[in-house]
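Trainee: Some structures are shown below for you to check.
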Structure 1
Amino acid sequence: MKYYVSIDIGGTSIKYGIINEEAEIVTQGEMPTEAMQKGGSGIMEKAESIVSDYQKSYVLEGICISTAGMVDYKKGEIFYAAPLIPDYTGTRIKERMETRFQIPCEVENDVNCAGLAESISGAGKPYGICLCLTVGTGIGGCIVINQQVYHGFSNSACEVGYMKFGDEEFQSLGSSKILVRKIEEEKGLEPGSFNGKMVFEKAVEGDEVCIHRIDEMADILGKGIANICYVINPEAVILGGGIMAQKEYLQHRIREAMDRYLVSSIAQKTTLLFAKHKNDAGMLGAFYHYQNQRKKE
């Protein structure tokens, strides 16, 4: 059996584990990213320590990395990272890992990894063209066509969070972070008083502020999804991110919003799904990306 180390680098946490050649997660763990405190160099030290520790127990065939930031997947380096991860832009992950460990490494954007995982073995498996969105601190997007990520000319396809809604951006209106902040402000609460889970608990109990703000978010998401669907005409739209654990509450609201903004002939042929792999999507997608890249070489 062949084994691979897979590392999913997010702004808040780093998820990691061993995946075998059958795409089964053998063991896994998680640690805080400490992005603001450690910066890009600190993150790379954490990633290297993960690989080094696993090498004590496994003969590793390769290193599979999913990461926040805009990624040149051919070079395996970060060409843009938001201020959330200081000094990460320009990090040559592939080169650094291969130089130190002398085994192949492949690197891909985290949302692209999540989309790839859902398309190959998750909710989108039966569909040829999938639009995958992750809704969290921001909104990330990925287009997968026949189980291949569409990267665009400069590796920045489907950066949908930056789409303009008047003077605002899609992610500054429709993310779960904004949902929580609006509710805290409307209720006169201190920042950090609420979280996404509490918002939905209160809505189920009948809290009118929470109900209204969730409906508002669902409408924005539906409009954004519809606009993207008019351009790429996917078979399926797959929603992921922590807030999408609230599938029972959100699904019909987002579906209704999509139907309001899509002409019926397109709406009827566009399936709305929720992600299957959840927290494992990044690691699995990094493994699938690694396999795809090695087949090309």
Structure 2
Amino acid sequence: MRMGPQEFLDWQSKRITLLAMSGAGKTTLANKLPKAKWFHYSGDYRIGTKYLREPILDNIKRQAMSVPFLRDLLLSDSIYISNKITVDNLAPVSTFLGKVGDPALGGLSLQEFKRRQQLHHQAECAAMNDVPEFIHKAEDIYGYHHFINDAGGSVCELDRPDVLETLAANTLIIYIKIPPALEQTIIERAKTDPKPLYYREAFLDAKLAEFLRLKNYTSCDNMPPDEFVTWAFPELFKARLPRYQAIADQYGYTIDANDAAKVSNEADFIRLIADALAKQP
């Protein structure tokens, strides 16, 4: 969706998709908008509560069944298991994705890891394709005139032009670009707290082969899961940046993460977006 700054200011039902690397401030920015006026749609929340809900619960139950005490209670229907996913707590989704590596260290086999990666890919495509429906429901059921789509950090990895075209047709796409001075901060944060991530299969295969060769591991099954995630994140970060920019160039607009961090209210947010539209063709 393309428009000029005045057209945006006059837009009675503003609909915006925020794209960025995890840690760039998408959710923080969305949370600064008044909840009484803006419907906050989280792609990751939709993935976890709708499209990966059953696989996530199956994974938790599988772990519980390995504990005799819990196994007996589950088999006798004495307890039930659920997860508590919120927009601000997406740990069950990350836990399900897992990390490839030594099973003794909590790692997954490459086959199982790729299976879960594929499930996440399908779920993320579906969650983004749900945006038009939720725009309608947000206004029709709840009376929200404005809509913010807090998209997951891996949307740029989907290689699905149809998904991007759906977002572009129904929302104004805004890419929050991380300035070079902040890149290392995000990379270091990921190194100290490595989290499960989604990788394009071609990227994963190439980086696994490089990592195994570099570290002299004979297979994925004997490499430490955290070590690979920590090593791969800077490579993933660099690979995603041009992908995000290409989406913004074709479908949307770019704002600086430093400018986004200065937003304190809705008026600041609207001004920031209008300025971005004025600066870009």
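Any read-out appearing in this document is the output of simple, stated calculations on the displayed coordinates, not a laboratory observation. Keep in mind it's a predicted model, so treat the numbers as computed, not measured. Cβ atoms are built from the backbone, for glycine too; each structure is taken alone.
Trainee: Please state which of the structures 1, 2 yields 2.8 when distance in nm of label points 7 Å out along Cα→Cβ at positions 91 and 179 is computed from it.
Mentor: Numbers: 1: 2.8; 2: 3.4.
It traces back to 1.
Trainee: One of 1, 2 was used to compute helix-only ellipticity at 222 nm (-39500 (n - 2.57) for each DSSP H run of 4 or more, over all residues; to 500), and the result was -13500. Which label is that? Before the final figure, lay out each step's value.
Mentor: Details: 1: -13500; 2: -17000.
Clearly, the read-out refers to 1.
Trainee: Next up: With relative contact order in percent (Cα under 8 Å, 6 or more apart) as the yardstick, tell me which of 1, 2 scores highest. Intermediate results must be reported in sequence, preceding the final value.
Mentor: Details: 1: 20; 2: 34.
When relative contact order in percent (Cα under 8 Å, 6 or more apart) is computed for each of 1, 2, structure 2 gives the biggest number.
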